[in-house]
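What follows is a group of structures, each given as structure tokens.
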Structure P
Amino acid sequence: MSNDYTNKVIDYFRNPHNMGKMENPNGIGKVGNTVCGDVMWIYIKVKDEVITDCSFETFGCVAAIATSSALTDLVKGKSIEEALKVTNKDVANELGGLPSMKMHCSLLAEQGLKAAVDDYRKKSSDGKS
């Protein structure tokens, strides 16, 4: 493991929070990076426009797993609008920083959440959520 990772990154990697496929999510976001091969699924449960639960499945490097985990902690309990204001920089800050060549992982987490919210909204407008 790189010495460039903070202790928080390593802790989130070794002890990820909210990891695993969610049963009956209201929204699923799948994103990936073809260059590095990381793939991330973000699952959300929504009640009254609040994200009541969030989990992830990530196939990727230390930073990809840590950023996925940190994102789930950051958005649980937030309204959808508040959660959509969480940026990749917020995710990186939650982890005490990331090496510059790993910032794309925090961007994947942000994009995964946005994709999950888009999926939730599509299903809601279709009357399926």
Structure Q
Amino acid sequence: MKRSGILHPELAFRIASCGHGDLVCIADAGLPIPPETPRIDLAYALGQPGFFSVLEAILPELAIEGAVWAEEALAKSPMLAGRLETLFQQTPHERIPHEEFKKLLPDVRFVVRTGECTPYANVLLRCAVPF
């Protein structure tokens, strides 16, 4: 049995399958995920699991070269936006309109859906090479 890191078998497999440049999305409960996009649904109740608990469990598992989130988070969810800014202060990141964010979803390797209900609690992670 695995003793640390991501224990969810499908999530661990998908993370291990990522390559340089792949996009991974950590999403709130309401993000419209295209039907053809692979989804790992961790939501089991409204708010559970939370966006940051999932994101912070996944980040040590991936080499990240960039992050993207919706610019609307600054106005609608300033605490969320501030925490993302802090979390990615050493990583190149950008904020784009939410409509543009949603247009990128068909290109992601997979989406991890959380139970988060905070508006715009979504982030795209661009995988890097760990060397």
Comparing mean count of other Cβ atoms within 10 Å over residues 56-63 across structures P, Q, the largest value goes to P
Working back from 142 (volume of the Cα convex hull per residue in Å³, for residues 32-79 alone, computed), options P, Q, answer is structure Q
Value 22.4, calculated as mean count of other Cβ atoms within 10 Å over residues 40-47 from one of P, Q, is from structure P
From the coordinates of one of P, Q, helix-only ellipticity at 222 nm (-39500 (n - 2.57) for each DSSP H run of 4 or more, over all residues; to 500) came out at -13000; that one is structure P
Matching 3.5 (distance in nm of label points 7 Å out along Cα→Cβ at positions 48 and 88, computed) against labels P, Q points to structure P
Calculated from one of P, Q, Rg and Dmax of the Cα atoms in Å reads 13.9, 49, and the structure in question is P
When P, Q are compared on relative contact order in percent (Cα under 8 Å, 6 or more apart), the highest value belongs to Q
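Laboratory data are not the source of any read-out in this text; all were calculated from the coordinates shown. Because the structure is a prediction, the values reported are computed rather than measured. Cβ atoms are built from the backbone, for glycine too; each structure is taken alone.
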